[in-house]
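Next up: the structures, one after another.
Please treat every number below as a calculation from the coordinates, not as lab data. In this text, all values refer to a predicted model and were calculated from it rather than measured experimentally. Cβ atoms are built from the backbone, for glycine too; each structure is taken alone.
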Structure 1
Amino acid sequence: MARANAIPKQAEDRLSIRANAAQKSILKRAADKKRMNLSQFVMQVALSEAEEILQDDPALVISAEDYAWVCQVMDAPPRELPRLREAMQQKPVWDA
């Protein structure tokens, strides 16, 4: 009989890859060195690499209110910034 407060097990999708004998041998030796089975090792290494790749192109998630504010600011005419205009007229310190 199942417990009333038991956490249901999530269904897992199967992921299959093809490898020749040499590739599988290398992966198996590396997995053994890490004291993991082959599936655990491949999953850990693949996820680590995927996360690193995705960090190079992060997604920006903002609320609907913040998005509306960004749109408003971007659509507004530019403000006059006299101090910035003055600074742009100055010779840069690296050209001195």
Structure 2
Amino acid sequence: MITALGFLTCVLGLAGLSLAMDRYHRQVADRTPSSVARLWLRGVGVAGLASSFSLCVTASGWGTGMVVWFGMATVAALTVALVLSYRPLLLRVGKR
């Protein structure tokens, strides 16, 4: 259960970091992010990755937890990249 929560926070963190970039934010929201929104998205992204790392280390220990986190981050990055490439409107909040 902790590992699934770690994966979810990793996906959310990587999605936040990618939406902080002009290109992907424009692709999802049809506009560029403001400087406040960009900082907020970066903060959410870093917090998501940090919490994911801490959940993996808590669940599996330092040695195994880091390996699990790197594998999880790889799968999460692939998930976010595929969503941004093929279905960017899935990340849109509000009307679709």
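Points to keep in mind about this one:
- If FRET efficiency 1/(1 + (r/R0)^6) of positions 38 and 62 (r between Cβ atoms, R0 = 30 Å, to 0.05) is computed and equals 0.35, the structure in 1, 2: 2
- Given 7.4 for mean count of other Cβ atoms within 10 Å over residues 14-21, calculated: source structure among 1, 2: 1
- Of structures 1, 2, the largest value of FRET efficiency 1/(1 + (r/R0)^6) of positions 30 and 86 (r between Cβ atoms, R0 = 30 Å, to 0.05) belongs to 2.
- Among 1, 2, structure where Rg/Rh (Cα atoms, Kirkwood Rh) as derived comes to 1.33: 1
- Among 1, 2, structure where helix-only ellipticity at 222 nm (-39500 (n - 2.57) for each DSSP H run of 4 or more, over all residues; to 500) as derived comes to -17000: 1
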